[in-house]
Structure P
Amino acid sequence: MREVTEVHDQYESVFDMRYAPEQRYQVRVRSDLFNPDCWDLWEPGTKQADHRRHRFVLIDEHVDRIIGDGIRAHLTAHDITYEIETIPSGEEHKTLETVGYLLSRAMKFQLLRRAEPIIVIGGGVTCDIAGVVASLLSKGTPYVVVPTTWVGMIDAGIAIKRAVNHEGKKNAIGAYHPARAVTIVPSLLATLPRDELRWGMAEVMKIAVIQDGPRLFEILESVDNLYDRLQHATPDGDPIAYEVLVRALRGMLSALRSNPHEDSLRRWVDFAHAVSGGWELAALAEGRHFPHGQAVSCEIALMVQLACQRGEFGPEDRDRVFTVMDSLELPTWDPLMLDYETLAKSLAGTARHRDGKQHLPIPQTIGSGMFLEDVTVPELRSSIEALTAAA
């Protein structure tokens, strides 16, 4: 809806345009992506161009080795002309150089501007890289996403903003560019190694501790063998694991629905994302593999300990959180946390990113929290020392 008003005075005309575009996309949960009756990969866009079915496909190279043949057979069966480009796994590839290469390939393929969405299949890194490519191509090309990791299904794959790293800063360059549709296929979790499930569970813990109320946390606290159960996370397969998936999804989507462009920089989903990115990049510079979920897990523990030391979060609840994290094999400490120079830079960088305010979420009770604006590096160091002593 556009409303344009012209206001005159003796010097100039001022045009006040209010523009509120509707942003909407679907998140679908499917049991089988390759069912002949499932059109999720290619159906978006066909109403505009039924006569021409071209699709440019961006897929994580590891995922391509596992399900690439099935994707190719599915597209061929539906008479889709396609080109597939693989994206290397790993945070070190989330760069403008990768984006530039893929833009060149996409331009040579000559997609129709609005009627032929890019297909994106992979984890968080792939979704970010491909989303930036789509945002730049023809000043905004639609795309559809099939996240294939636990982190992707409940966080990165359904996000609206897409970004890549640049000059030592995580997610420094990007855009708000939502997918046209996202398809969640829980059966893909069965293809993942246990570590991938663990690091995704850190994002579930984030929602459980700060946002969902007690229900999600109580499930995590009471259910055994959750990683095994996630491989059957459907209403008919394992309804408890499916509830974990749905509640984590709803937590992220509620944040996007109420604040899609982050006009408010106070966001519950930023819990445990203040300094963890700095640890990731510090590890990358050292040639060490330090996954996003591992960094988030360590910061969950840090912020829980900080909240407890401030008297905002009870020690009994802190111990409950740490017990659940231990049962889920999530770390509460890592030697990288002792790099206080990185800690200080990360905290300062977060404040700059949030318009000069910290806006640090911490829990008050399990499932709800508050924001802090006055956290100091010495205070964080004290909390880290407490975690170190308990490790």
Structure Q
Amino acid sequence: MQVTKLKIGVVGLGKLGLPLSLVFAKAGFEVCGVDINKQRIKEVRSFFSKCQEPKVTEYLQTYTNFEFSADYQLLCDVPIVNVITQTPSLTSGHFDMMFVHQAVQKIHDLNDDALIIVSSNVNIGTIDILSKVHGRICYNPEFIAQGTIIHDFENPKFVVVGAYEKDDAEQVSEVWRKVHDKPIHIVKPIEAEIIKLSLNFSYSLGITFANMIGELCEKFGVNSCGLLDVIYQDRRNYKAGLGFGGPCFPKDVDCFGAICKDKSIKSGYRFADFLSNLNDYTVDRYVREIKSYNKKRIGVLGVAYKPNVPYIYDSQSIRIIQQLETEDYKIYVYDPLAQEEARSILRNAHYCTSKQECVERAEVVFIGPPTFSNTETSKPIIDPWACERTSTNM
């Protein structure tokens, strides 16, 4: 008896969609590819002879279990459809979701039981909007680069699946398990959207950093390639929380900026100023959040610049307290290691003998170093280090 191959659809046969279709064909799916641009369908057929993207022509010639069309009717009985249409940038900087929205609507009108997997670049919140058009929808962002697209689809570091329902997430995961054995992270759709956008932002930041160091090295006659290789051996994965403080980082940022200014390295001193300004913004942000509760008695658990030290050099907890003290807030402090040193700076604060005392005397509790993140209270608590933290209404 002949075994029927599982069908999978791909809408958008552009630079990413066509390679994705071929990866699915190699994995054994019966691929139904749709692109409303009839000229693109002709181009795809011409790629049988030559395509500049590696492996595309090879896969077209090797795997024949696909059909390409400009007609959405091809998808009427396809259980899983991947949408990977273009999302050009608007003048505002947001992605234009018109083509993705049109694709989802057309698939829904033809096949309202299908699981739609969006892989296009999207704005944060897009899948929530599209879920009102079609209920069974996931976000499965791609992490690939031009010139290695097929290789990257088949050999990712990981896969991210943003899904509302566990069964839908598992169905998307099963698709990728036919392609590779790499880790699959299942998250909420909005989390997947943030991961995708943030990763590319991080890579852009990395390129900017490398170029800035390259310019600095050039001024001092140093080879930046070997130097960067050493730097990259100590890349630290930080969690969200307070900004940088202590006896090293703030001074080093200032020194880096000063040296770059001496050498007219504009990227360097502008970036250093930018970092310092963002670090100051972190203090202002939490001061505003504390004030938003309209309470005057504030408990601060931890005033050291980092956990498990007695030092308060450039501590953001100290800076937050100093701002609040200028507006007649009553501050209660508990830090068994650092509060003695803090007394010389914070003369108006009330120092507690225990965490419990600090929490009981306060109306709002602020967590300084993450050492105190496990604090439980029914009172409002502001913990910059809490992974489940969400914004307050201010």
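Computing distance in nm of label points 7 Å out along Cα→Cβ at positions 90 and 290 for each of P, Q, which one ends up highest?
That would be structure Q.
Between P, Q, which one scores greatest on relative contact order in percent (Cα under 8 Å, 6 or more apart)?
P
One of P, Q was used to calculate Rg/Rh (Cα atoms, Kirkwood Rh), giving 1.08; which?
Q
When mean count of other Cβ atoms within 10 Å over residues 130-137 is computed for each of P, Q, which one produces 25.1?
Only one of P, Q returns 25.1 for mean count of other Cβ atoms within 10 Å over residues 130-137, namely P.
Bear in mind these aren't lab numbers, they're just calculated from the coordinates by the rules spelled out. Treat the numbers as computed from the prediction; the structure is a model and nothing was measured. Cβ atoms are built from the backbone, for glycine too; each structure is taken alone.
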